[in-house]
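Taken together, the values in this text are just the output of simple stated rules run on the coordinates, not laboratory data. These numbers come from a predicted model, not from an experiment. Cβ atoms are built from the backbone, for glycine too; each structure is taken alone.
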Structure 1
Amino acid sequence: MSDANAFDLVVVGGGPGGYVAAIRAAQLGMRVALVEAQHLGGICLNWGCIPTKALLRSAEIYHLMRHAEAFGLSAGAPGFDLAKVVARSRAVAGQLQTGVKHLLKKNKVTVIEGRAKLAGKDKVAVEKGPVLSAPHIILATGARARSIPGLEPDGQQVWTYKEALVPPSMPKSLLVVGSGAIGIEFASFFNTLGAKVTVVEVLDRILPFEDAEISALARKAFEKQGMTILTGAAVKGLAKTPGLVTATVDQGGKSMSVAAERVIVAVGVSPNSENLGLEGTGVKLDRGFIVVDDYLRTGESGIYAIGDVAGPPCLAHKASHEGVICVEKIAGLADVHPLDKRSIPACTYAHPQVASVGLSEAAAKEKGYTVKVGRFPWMGNGKAIALGDTEGLVKTIFDAKTGELLGAHMIGPEVTEMIQGYVVAKGLETTEADLMHTVFAHPTLSEAMHEAVLDAYGRAIHF
């Protein structure tokens, strides 16, 4: 093996976990190779987080155009060109992929195209490429859309997120199976642009990982917009005919038929842990996810795993943070802290937006906390009223004994941006007193965050 193929670190997978790990390692003086089979930036940049936000931005503007009169504005009847909406979304993803390539080149990371697998101690073999050597190997291979029997995507009438991102035409009707962030975001996009949308969720509420109160408010908002939502319901099968898919849905012991032009299956993800050469190693799997410790080490010395392949929550920002932790631990930095999953924010970019961090009210009580809960509705916030967007609220949950911020949950305008304030507060172990004494600018949406804290202690001013 030539020295050209010898590295300090090989990263397998160039998504938000892999490319961040590679860049951080290069910053720390390591010689790094990154192997990517398809697209730098991974699913998030190319087929997930970024292009969906571009689509949703188009839908948001279309929604505002339709309500221009409420703002004292007038224009012709609004319309849209779906092909141009999709093209803009793809261009946004392409621009960012180019940016990732530049960052890797700038940091002197060797990028190799191809599929890779472990090939013995300290070895990574690239299909139709070189065999690389490194004492440290990070697996950052991500995950793919989960498929369940009877609901297999065909790319035509039954879509995964990939097909939903590049629809050739606007379906008149759409069935979305699954109401997590991915399902709800697509439901919101297509509903806003005029499709008749039905959402089916097997659990008893939509956005089931959010606080129950927030889930209920989201359902109310979506149904007000015209969506049909079936909870506690399961799709048992799909019957396809030209131009129509008929789903058999069981709800409460009763069976019904739901017909739609297209179906989006958004029932979670499956880890890409196959064909990595894990056989014969000490790497352990749990339901397909690679088992790691607090510093992302597997059961095999020198092998690490980060991001979706290393288990939920399957979020880009979690993957990136794990990449940094893993590399800094490898480099021997002294001040490296394990990731506190309770402080990872979750965001859903529908209309209205939903964001949260920490424990829900129910989860806090289940863990034995005596809680103080504060709420502040957007209808009491001056900036929200000026924006014409007053649906929803901000909710905070504190430990009544210590004043620790246990969780924060928001639904309404721009909450996906504001949740970071509570994330920082949790990270700094801020108490209710610290938050109460913080000055929030007026008029801003963030004032509602302050008021929700005050309300938990009976001190809200504007509600």
Structure 2
Amino acid sequence: MDAMPLVEDTFFLDPNFQGSLQSQIRQIVASAVLAGRLKAGEKLPSSRGLAEHLGISRITVTLAYHELVADDFITSKGRSGYYVSETAPTAMNYPLDGIEYQDTVDWEAKFQRRFTGGKTIDKVMNWQSYDYPFMWGQPDPHLFNQAHWRLCALQALGKREFDSLTSDYAGHDDPELINFIANHTLPRRGILAKPEQILVTVGAQNAMWMAAQILLDENSTASFEDPGYHGIREVIRHTGCKHDPVQIDDDGLPPDLLSPQTNVVFTTPSHQCPTTTTMPMERRYELLRLAQEHDFLIVEDDYEFEMSFLKAPFPALKSLDKDGRVIYVGSFSKSLFPGLRLGYLVGSQKFIEQARAMRLASMRHPPGLMQRTTAYFLGLGHYDAMIKRMRVAFEKRRKVTIEALAKTDLKVAGSAFFGGSGFWVEAPAHVDSRLLAKQLVNDGVLIEPGSAFFYRDDAPSNYFRLAYSSIAQEKIPEGIARIARAIA
């Protein structure tokens, strides 16, 4: 006697599912089989009946069923229909009866290091649902070519590329990605480097973490910009070293204010974070001269140089380095999309050997699939085409933003001379940008308060970052008008 078919009503679609309808149907069936809700031999609804019930194309259901057949979750019995396979994968279930979990550990006594408590930015995960998202570092999906990225990912998943997907790179990186960085990305910043002087990291944050762990300990002194990137402060804090915050001016980090005892200087010379100002060439040469004279090292975070639509950016500090004192940090996550988490370190071969060994001990290597997909996206020219679109769009948005700010009491306190993706904005002195940001959320506006970028406790509270990279051009004037009304 044939098994009774499952009723279509047991299937329903989740409107918040992150993926295609085909993949959602596959997940519904596979999850039910693994959980034991669908038993071996049970008959599934027909593709026609399920398609009519869900209000979707029959071919979508058929393709999902074919995938499930290929993985032996279900089997096809000709005109009889689809059934749960007798040899379908099953989840390993362990008996939980009688087990009661009680956390009796005194964790506060067990912690030897605490990673909480630092100043950070609370990112709004659903920022795209807001009408006026002036969110820094978030991508505009209309400017990113998802179709080409998908094709590059499919190419990286192909049979010919199986080794790049499945192999353990251990202490190595994808050679095609390293080749592009060495021969295309770095020369655009005036940097010449051999493959053995380059290491792929899980974003710029991971690169700076490794540099700090290798170069600093409790007997060292680290200098950093104030205000500056809060992520740099965090990696420095966890080394236990002495802190030397250096208050920046209109030209970025003043070299003459550095402590004579400093061992490592962390700086963002081409695009100071968060003010976006650029360090002049004279100051760069002076910083390098002092580094040689006082025997300290420099970690350079060089981000957003691609967004140069007003004029060409200055050469990277690393390109002026004659004796290997500069360790260069780059990132594809900021220009492509933050979820990519791919960056790179460039430095002397001896330093990279230590960083490579440290990476091997902690995480071995960034995923090979992401490295190869990115290599294809870069090498096939899709990246440069995207950057060109972004430059054109950002230049227009920048102009609109300046015009809208001019109608308010808000001041541009810092901007990149070559372009960039946003402004460092100063509100009237009485404004607390943290309270302002909370108030604006209710009006559909997102801004980034500036307090997290300051090291000192008595820092001004009336600064915030206003990015035009993630908001449509036509929405900028109204978004800024809402900010002005909230302040008023």
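With respect to distance in nm of label points 7 Å out along Cα→Cβ at positions 83 and 403, the largest value across structures 1, 2 is given by 2. When mean count of other Cβ atoms within 10 Å over residues 107-114 is calculated for each of the structures 1, 2, the largest result comes from 1. Using mean count of other Cβ atoms within 10 Å over residues 75-82, single out the structure from 1, 2 with the greatest value. Comparing 1, 2 by mean count of other Cβ atoms within 10 Å over residues 75-82, the maximum is at 2. Can you spot which of 1, 2 the value 5.1 was calculated from, given it is distance in nm of label points 7 Å out along Cα→Cβ at positions 19 and 259? Label of the source structure: 2. Assuming -0.37, -1.16 is log10 I(q)/I(0) by the Debye sum over Cα atoms at q = 0.06, 0.12 Å⁻¹ as calculated from a single structure, say which of 1, 2 it is. It was calculated from structure 2. The greatest value of distance in nm of label points 7 Å out along Cα→Cβ at positions 379 and 451 among structures 1, 2 is that of 2. When distance in nm of label points 7 Å out along Cα→Cβ at positions 67 and 411 is computed across structures 1, 2, the figure 5.6 traces back to 2. Comparing distance in nm of label points 7 Å out along Cα→Cβ at positions 27 and 251 across structures 1, 2, the highest figure is found for 2. Structures compared: 1, 2; top value of relative contact order in percent (Cα under 8 Å, 6 or more apart), i.e. the largest, recorded for 2.
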